[in-house]
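Chemist: Listed below are the structures to be examined.
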Structure 1
Amino acid sequence: MCSCSIRCCFLYSLIIFSFVYYYNDVVVDYLVFEEQHHVEKYSVDTKSCRMLTMVPNERDVMFLWRGLRRDLCASNLDMSSFSKCEYNYLRTEVNIELAKARYGIETLESFKCIYYAMERNTDFDNRYLYSREFELLTDGNNTIEPHVDIIRAECFINAKNIYNGVHFYIHPTDKWLRNTQGLPPLKLATDVGSLSVLIVGLDSISQMHFHRSMTRTANFLLSLPHVKFKGFNRLGNDSFDSMMPLLSGLSGQEMKDISSNLSSLDSCPFIWKVFQRAGYETGLGEDNIDKSLFVKGFREPPTDFYLRPGLLEMWLKTRTDGLLGIHCNEKDNYAMVLREFLFKMLPHHKAHRFFTFLWWTQGIDHLFNYGRKLDQPFLKMFKALAQSGILKNTVLLVVSNHGLNKGRFYKTVQGKVEESQPLAMLCYPRWLEERYPQALGNLKSNNRRLVTAFDLHATLQQFPNLTSLEDEKLKQRRSDLWAMGKDIPRGISLFLPIPDHRDCFLAAIPTANCLCQQLRNVSTSDGYVLRAARLIIRNLNKMTRTHTPPCKTLYLVRVLTADKWRRIADEHQSEFRVRVLATPGEGHFEGIVRYSGYTLAVDGLITRVNDHRNGSQCIENYLIDMYCFCP
């Protein structure tokens, strides 16, 4: 009796186990984890690098699309600043009726307003110069001394502070100072042998997340002549390690080694120095103080136009902190302050060749949804640039350091893969294609090659002298590059074709960040292989099921062979090439199945690799006759 009970328990357990296995490994695959066929298989598919594309996984993403709390930066008074004909102005606009109702005043004379003039002392403090009282006007401009860089304006009613905001002014480049530094005269914007450069840097924005969260901006940039580098691979784990190769041509560690014994970064080989020596005016701005790329700071202003002193005054004297980690200067958050900095430079940039690097961090570096808040302001910014005509002679590089590496999205498979796929898009004047067809042809062909920030650094150095893009010079440079074999440099101008044999090692990409896949052997009894084999059979039956008369249902007999491509560092993405034996008909079928985490999808066509003889005589559809076994 006892032994019978044990046998019954064992039998029931085996039945339950079989059911659970079938449910988890077959039914759940069919209902939950099976994805659609991939339209675009690979971002890169060269001899030495095979990089899978990602498809937006709605199950990983949709639960994160929710409304954000408003990060409204409020102000009691409307003030703005601008310069015109070398004069500085502080504009005030006050609704007198609203002011009467809110503050119980009769005239604007009840307000006491004063501004404090400041100038840069170091990267970590400013120098106070003097203060002046000014009138609060319903709609008018107060003239500010012409050589002032920064003012902090305050207004009071009955000793109560109702306004405390910083304003900054952009003055023409100091030609005398350039001369004392041994720099050449500024190139005019009409110079035909060069191009201006504007770099818009976006912290923690992957290629896919840019299109996902800043859709209107992305679509506008795609309407310009452009190349999007789909094989752009991150180099570092943080902003410094990822951006130093672009800004200096050095790795993050090399830059740390060089600057470790320095009190400031003045002597470091930043790329704007190349442009300064070529007669460019230069600009540098970030929308943060505490997360700056240049932590040690500079003893002297590194560029002609430098936002940090103005932003530092905001940080120290007027900062209010929002709920989303956003900082405000009265009505403007710091991201909009950086945008204002760009707009204030434009009148000067229209007159001369320029190199400007701008770096946005606020919100987008840690909030999945925050890009949606920047979409409309950035769309307006890029449209304004296009309408101003400045993009006719300017290369625009929109670039990121890495994908989002914080929060719930980063914990998903999609998020972990996107972390190593930062955004890199180069927009250029259309006439460049006509003047330098071979160079632009190479640039476009590199959109599906393994590319890094080292390459972008090498590319940017071509723009002060466009003769380097002429066909004959490119042919010679290409021959020199090919002659190097596997001794190619880690940074290659993208106006040259990236060699087909380049892999992560040759590109100086750390193994942990490499998205290229390598071929590995795998057992035919591996669980992932068996899931892939069943998926192939299911797809074959889907194709043949609708035919009249219907083909017989195929069943998996066994897996004949299996190969696996996987990333070097992890298993977030992998592909299996599986050959199966199916019955009836004894067909040998081969397909590629891609895994992203636990989800799977057939990648491309399933082929029959043995002769199907006369098994499909009942049909005349050449598209499926190799799969069909007639009743």
Structure 2
Amino acid sequence: MKSPPLLSPCLSWKRMAGIFFLPFISSGFAPRFKQEENFMLGRAHPSQPRFNWSHLTPLELKNRSVGLGTESTGRGKPHFTLEGHKFLIFGGSIHYFRVPREYWRDRLLKLKACGFNTVTTYVPWNLHEPERGKFDFSGNLDLEAFVLMAAEIGLWVILRPGRYICSEMDLGGLPSWLLQDPRLLLRTTNKSFIEAVEKYFDHLIPRVIPLQYRQAGPVIAVQVENEYGSFNKDKTYMPYLHKALLRRGIVELLLTSDVLAAINLQKLHQDTFNQLHKVQRDKPLLIMEYWVGWFDRWGDKHHVKDAKEVEHAVSEFIKYEISFNVYMFHGGTNFGFMNGATYFGKHSGIVTSYDYDAVLTEAGDYTEKYLKLQKLFQSVSATPLPRVPKLPPKAVYPPVRPSLYLPLWDALSYLNEPVRSRQPVNMENLPINNGSGQSYGLVLYEKSICSGGRLRAHAHDVAQVFLDETMIGILNENNKDLHIPELRDCRYLRILVENQGRVNFSWQIQNEQKGITGSVSINNSSLEGFTIYSLEMKMSFFERLRSATWKPVPDSHQGPAFYCGTLKAGPSPKDTFLSLLNWNYGFVFINGRNLGRYWNIGPQKTLYLPGVWLHPEDNEVILFEKMMSGSDIKSTDKPTL
């Protein structure tokens, strides 16, 4: 999904209503049927239908031939069919990569028990190919296991495989190594970009082929590309992707997604459906993203949407027999450095939680929206819904008071070998990770200087500037200059730059290189001879850090440092939420796993900690705090978002 400006003289109805009408079945991607010209949804007063799809599930439907299609019978409106039977898609979005693998079954069972028949998920290219030519479909990225689990539970799957997915992810799900070559044009038929897409498809699509409906799998439709109409830089790009999927053996219904109309709409009106009908007279409607909530950004408010409004909208979709997908049914978490950002005049990072005010909470708990939708779906179902899974209990653990700390400067020797360069090198172009550069985290640029003056550097997204170990200021997109006082002796100039998340929407993605871009100068004289440290914060780094000489935590410490403590989880660890109210800005690592970013500007005040990531009894907690030490780390059984 995209991220439109919050204030605009002509907002798309997608933003105003929280509804994203996509994907539509584009010409050439599906059969076309004529519809009665004077059919107007808004004038109809249909009775609430009752549906029985108990025979149309992956477990029951054994003899398969035609898959998901479209049809129009006589004077009736177009509709979807599955194996020739009239079918409505009741879909809900769950992103497997945002949910601990151990909880996939729980979330999918809750989707089924609510009354949905389909799960939709994106496939993030950047996570599956973190380095050029190095692919990962294991563990929490085991796409095939997630899809097969959905089938086992009785859910169909609509797959939205990335190149670009948006989804409030770093660079919209595109790998950051694509930014190494300034001549490479993202989301076009540019030769270098297409070569990368082809290689990715060569690894991804063979995994999808056996999961398709006609191969006895649950995948009934595949998205060609996400939200391209807003970009639309290359008229040949979409046809290329279409052919690339067909050539590799995708035979199920191909969907493309974008806004179908742009009208101002505060909430659903009868005329909404008339407008849609004018755009898609001969195709059934699929509301691929009905937004039941919204994402949050650091420094902004927490967004919520009224459950009654959601219930009413979904009831109208059902009444008029319109297929839909709830975005999000379960949002999950932007663990680690997964989050993206928006740019509307200024860069704003997406928070760690992707709760989204969804139907299920970030921790998988039921909400008022869940209960209302379940009641609605039961009222239109000819068969009883499955039993609702029990909620696992949450825990409140004893506070963690870090006892040891390690200033960043003492940890540098435990990083990988630094890069030495005449000029600064941006994050993506660092000669590390087999030539793929650095995707996430922080970069430290170090240079000895012997005089002060006006420092100038382009740092993305935010940089702390130090003389030796003393911070003297901040550089960011709005502040590229800093005064360095006159020096009596030569000192180390240190610039610590953090990637706070690459923009995930708009053509700004083309210019999302992080770190220092360009030269660094003092009094207009360029500096040369930099030592560059990559702080990717991978698990292997924390394993090495255990052998460091840690120090007792002082009463107060200013500057970036690692703080270590122990969380005692008892014999049976459970989910909890970490509260860091006494800390300022940084990241939390549990047994080497990156939970994500905390920041005292809010709105998010707690971090979700899955119980399955905890060991019985003792667990290592490390905070990387950028500004100033706090006191203890508390846990709670309720989040503050």
Structure 3
Amino acid sequence: MITKFLKISLALSVSYSICFAQRTQTKRLTSNHIIPKPLSVNATQGTFELKANTTFYYTKDALAPIGVFTALLKSSTGINFKATPLKNEKQGILFITSDTLNSLGNEGYHLKISPESIRVYAKTGAGIFNATQTLRQLLPSQIESKKNNKANWTIPCGEITDKPRYSWRGYMQDVSRTFYGVDVMRKYMDVMALYKLNVLHLHLTDDQGWRIEIKKYPKLTYKQTTVFDASSKQPAERSGFYTQEQIRELVKYAAARNIRIIPEIDVPGHSWPTVLAYPELGVNQNRKPDYIFPFLDSWSHWGNQFTPNTLDPTNEKVYEFLDGVFTELAQLFPAEYIHFGGDEVRHVLWEKEPHVQAFMKEKSLKNTNELQSYFVSRISAIIKQKGKKPIGWNDILSDAKNLTKETAIMSWLGDEAIADAAKNGFYAVATPTDPFYFDITQADRNDGTMSDLAYGNINSLEKVYNYEPETGLSPEEGKFVLGVQANQWTAITQELKDMNVQNFPRLLALAEIGWIPKGKRDLENFKGRLELNLNRLDALKIDYYKPSGYITGKWGPQQLGNDYQNLEWDVTKKTYSDGRIMAGFYYTSGANFMEIKKVELLENGKVVAQDEHPGIADKFRGTHKTKSFLYHLELNHYNPKAKYTLRAIVKGINGTDSNGNFTYNLSPYNRLNVVEPR
């Protein structure tokens, strides 16, 4: 038991540390390995060595939060460390929670490291967990390996005091446009926890698929609404849905890592699977085609990216349906919020329907913005009845005066959207397209990475890191900012490797924005710490962006002719596993484009894969039509001793003044365990 005197001493000690944060650091214990950077680091002499006989001691509320850490240590060291309740021990690793440590907040912690012991103090289990992730980063990167390593497991002595700026440090995963199974989401939560990200927002429904089992409405997870049509030729792992048992598994896994999962059911727009499964809920009779398909096929089916049907805001059956859906969501997800979307609703579809116009007249609704507010108010009431708080995209602020204040806002349309929410008294999460949409290019629009090039901006690492979510807000308005969140929309970034390259290392920059105090960020210092963390990402088998992206070669006028000829590039170093390959030809300058006839992959001079279709390396970078300059190959029998060559049959179009980048990217079939070598 902790005595009353000890509790008071702890509170005074930690408060003193916070007040005198940012003291001069020595070259011993530093923050050089830690992301996000701790509030205060003070070094002393010596190191603590983790040995086979090291014992973990814990107070009552600290046992569960250390479970992930001890399991990691066992996996990487081969040692099953003993854990036992704390009495009066003075050696080993001691995890202590005390409700007197108010200065640390709900997620803060204080570490005292000496040669004899590591003492971890926190007000809550969340703080204890965050402390274990700092200890994890202070250990060598081999700790992330599942091999029984024989490294020197030492931690420099000193004290660290730390707590976050925001309570919402989030990442949104779009699992509708491309589905990712439980294994992928577990791995993502492992990495989120390491960098103290604590909200996983799952975008579970959109026009490209319904991805969660709802017992009351089984048709939502029939093949028609969860599996891409065969005509799209999509790999099987991109389709599917989570069973409720899998959701419970993910929620439990998240809770053990101080992560809460926020589910999103996007309504009333982006509801194509719903109107296919239950046609009576649609605002019109348009249900062609009667299957789901990848986002990039939308233009060939609908002429644009938006569905020609929405849920009918005038239909009581819609609200009965959503009541049933949200009832099951509330039972599955313990987090305080349920996200209902509300973005990009095509009001023109409502304006065309006589029954909708009649309803608006009956309810004295002046326009479709007020109709959407009516819908939002009904949905918000349903969510609140379930004991949850509603949250939606900032599109719902178009009629702010009629929007219930209990509704939180996810602000994606720039700084103005954050300010609009805060100034109107709505709590908001800052997630602006520029710079927090991580499906957008991070360096070069011609580097072959699977970015959404329909956006013209570059969301560079530097731009992400330097973003201030409370720009233009008064201190009082700033209190309405719940935190920050990065979003990964998977219309383009379908392969897991591509998604990882888009997310990392930018997700680490976002983690630091959400953690350290306003005005304390230092980009160059962060880059130094980031460089050390790349070894940790390597050990975790996480691909990340490297300078030049997927650029593997170039072409210029000297390589081209007016007749077809071969261009070849050695891709041996970029070929390292069985997998799907994308070869790209990105025109960058010159008076002429280049025509591509066929692309072949050669293994020791023998063709092992090819893609033959007419392509043009031109300026097109949009999403509304096929990029003919991208070629798809598959390698099914990789030979690590072979030389691999990419051969393209090309010619200049009306001349040879053409320059461009040749890009080459292999996405391994074994996507969780194989990464591209540095």
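Chemist: Taking distance in nm of label points 7 Å out along Cα→Cβ at positions 155 and 507 from the coordinates of each of 1, 2, 3, which one would give 5.4?
Modeler: Only structure 1 yields this read-out.
Chemist: If Kirkwood radius over Cα pairs in Å comes out at 28.3 when worked out from the coordinates, which of 1, 2, 3 was used?
Modeler: Matching structure: 1.
Only the coordinates and a few stated rules stand behind these numbers; no lab work does. Since this is a predicted model, take the numbers as computed values, not measurements. Cβ atoms are built from the backbone, for glycine too; each structure is taken alone.
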